[in-house]
1. Which structure, out of 1, 2, was relative contact order in percent (Cα under 8 Å, 6 or more apart) calculated from, if the result is 13?
2. Computing helix-only ellipticity at 222 nm (-39500 (n - 2.57) for each DSSP H run of 4 or more, over all residues; to 500) gives -7500 for which of 1, 2?
3. Starting from the value 19.8: which structure in 1, 2 was mean count of other Cβ atoms within 10 Å over residues 103-110 calculated from?
4. Given a value of 1.7 for distance in nm of label points 7 Å out along Cα→Cβ at positions 199 and 223, calculated from one of 1, 2, which structure does it belong to?
5. For which of the structures 1, 2 does the calculation of distance in nm of label points 7 Å out along Cα→Cβ at positions 39 and 343 return 4.8?
6. Name the one structure among 1, 2 that Cα extents along the principal axes in Å of 68, 48, 39 was derived from.
7. Here mean count of other Cβ atoms within 10 Å over residues 311-318 has been calculated and equals 17.5, so which of 1, 2 was it run on?
8. 43, 42, 33 is what came out when Cα extents along the principal axes in Å, for residues 23-230 alone was calculated for one structure; which of 1, 2 is it?
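Just so it is clear, none of the values below were taken in a lab; they were calculated from the coordinates. For clarity, every value in this text was computed on a predicted model and none was experimentally measured. Cβ atoms are built from the backbone, for glycine too; each structure is taken alone.
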Structure 1
Amino acid sequence: MTLPRIQPGANGRFLVTESGDPFFWLGDTAWELFHRLTLTEAETYLETRRRQGFNVIQAVVLAELDGLHTPNASGHLPLLGDDPTRPNEFYFMHVDAVIRLAAQKGLYIGLLPTWGDKVDNRQGGAGPIIFNADNARIYGAYVGRRYRNDSNVLWILGGDRDPAGYEDIWAAMAQGIAEGLGRRPFCTYHPRGGISSSATLHNADWLDMNMMQSGHCLVDAPNWAMIHADYARTPAKPVIDDEPNYEDHPVDPYLRPWRLEYGRYNDYDVRKQAYRAVFAGACGHTYGNHSVWQMWSRERQPVTFAMPPWDEAILRPGAAQMIHLKQLMLERPYLTRIPAQEMLPDVEHISPEVGEIEEFRIIPARAAYPVATRCRKGSYALVYFPLAEQTLRIDARTLRGPLAARWLDPRTGKRHPAGEHSADLLTFTSPIAGPDWVLILDSNEER
């Protein structure tokens, strides 16, 4: 199945298909998909995510968990002698099959040619380091040629690493991919936790979209502020939180080694990061589950207390709830949407310096932080209330009244009427049966 290619839209804020239709990136991190699952298992995973409304599956060819020396489910290693210029055909045949199975299901693959530990060991990792600028270009050309006809491939370089100091290697790999494809690809970069690709690569000519990783250390990590900072950069590029807190990941608010003392992130934590990032201006969102990224099963050694196994974890509530965000964004004019924090005049802006997100701790103001977005033409506004019984004053004077208000339950997608209102200074209190809600304000002129 041939899927339309994806590219940045005309205003540089969002993604569109080649015919100009809006594309809301709803991703899932399945980093070990090619490395650990059989094709039958991959089919189970992909079909589940398709039914849940996901459209991008992010997976790594040269995987993080000893991807060079531990064979895939068919017993094959990806490279001969750890040499990027000597790929193993049998390993790549499995990657081919998964990519094409995804296409049949209407899913894009956010393809990482390698995890970052094969380029940079500053954060540790199994490695080993095997790339330099010369062989990165050769390897990039190889994977580019191999997937030249697979329109569902979206290219992601990096892999949990700060690109600073290694820009030449990543640029060479991007150049090789373009040479292999015979065209300029859609390409982005996945950084380490707490930073955005924009810090080093915003002006790189091969980077089409900025990715940030708000990470797993902090409850209510202010990803909306990081999105805001990237949204304000020029030239305009789409931005996404590509790795927020994972559902079922251990919480560690004090940046100590992962442990279970503070519990695990749940679906509520996942929703907060998703809605606040998107409303702040992100072009979509990537969900993650701690067992799914590593495709953990009971016969394997878990990474940092993984539980439950991946084939159970794919059914966790946070994953099933992401479709409500995607549907909400696409059922209204999408390409005219802008951040609208000015609609919340009593909310103090929280703006950490990009790259210093690790300095934040559990802060009540972050837990309660609401975020607003609206159509720049005034046809609608959406406000995320992270708490039940939360009262906010909303300046709706930029909208075209009268307004029909509704509450969206982000757990179920159900809507509840909240009256008719003038386009004025309004006050709303979220329902008691939370914990979180979305206020929808629609202009009656559009109905």
Structure 2
Amino acid sequence: MRISKSSDGIARVWLGVILLLALGLRLGWGASRPASDVYLAALPDQVEYLSIARNLLIGRGLSFIDPRFQERVYAFRTPGYPMFVAACGGNVRAVRLAQGVLDTGTALAVFVLAILLMPGARKKGAVGAAGLVAFNPFLIYFSGLLLSETLFTAMLAWGMVLLISGNAGPDRPPRAFIWLAGGILLALAVLVRPSAAPLPIILAIAAAFANHTRGVAYQPPWPLPVASTLLVVVLLVLTPWALRNYRIFHELIWTDTNAGFTLYDGYNPDATGASDQRFIRYLPQLRLMGEAQRSEYLTLRARSYIQRHPRRVLDLAAAKAGRTWSPVPLSEQFGKLMYRWIAGLYSVPFDLLVLWAIWRGNLRKPAKTFLLTPAIYLTVVHALTIGSLRYRLPAEPPMAVLAACILNRKEPRWKRAKRAAMTSLDDE
């Protein structure tokens, strides 16, 4: 018993050190970044989110002026991340501070998720998983940007923790409230990243398999089927936003009016798999349309291109998947030699650990599938739209649990016998 308590204490100390270092790295990085409009304009998405948040704070609602059309748009972005920025007072440095704390919390979530999923003496693997997240250079970098990745990643990680905690396991009864809280959190994450709309349903199903013990009757955490329940939860979360959009556009828009731009960005004669919306210059007719009509028009053009160029679609899908899982940044803006070295030194070993863990890791296959579900889902979604390294980031914390499970190898038989003997002596 003493050995177990000592091991737990050491694990807590290491976890505390890792979390403090993670927080320091993120706060230091965020504080070192300029907060000027010129700096933010290097990534226009940042300016849009900040504009929406500040307009909300001064009573103009969730809207901003789209400089490409000199028109106020109302549903170009879903409200989740702008409301988070508004909750930080629309202050750039306050947002970075909050995101540093959130991203550190993601490392803690991964530790808890590893404890829940890893069999046996699992503290070493759980601390390793937290460390992989704490020192992930991509997560650190994006915590200093006004983009939705950090918030969505945190919500995804904690949602997965709650789904597993609430599901029945081999040694615990189902806890419906915790499970439902996880489903609600994942549904709210759809308002941060609308392309994730089906993901809560898929994760709920995967969690049920991850917690199911062979030969033991499965106890559902909720009286209704998990998929049906999460479908209802997602619809309930999206309904207020859709009704608000109906009042403005007289049609139901469940997510955003950016969807058409994103789809045509991925499927047009000049598409490469990367995001490049210069096509707007060559479509002057867009200026004559309203916000919703532009999205619909571009969606129709993209679908037409898909139908006429099926082989090209397959080539683009491969290129997008490759961009999403590239170990180093590919864009000119973030492709500096230093960034590439830092990214490669982390990504290549991390990916190899994940592959090794898939093959030899000490986790049940349903648990591995659950941890890989976000990666599989995001790969498919972005192979069908736009590929970028930033879009895979939410999948990396769950993958860290998988990578770290190789540290959780079974003890040799003689060590287990020694542990049992020491426990017996302590009990006497």
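1. 1
2. Computed on structure 1.
3. 1
4. That value comes from structure 1.
5. The structure behind it is 1.
6. Working: 1: 68, 48, 39; 2: 84, 50, 48.
The read-out comes from structure 1.
7. Of the structures listed, the value fits 1.
8. The read-out was computed on structure 1.
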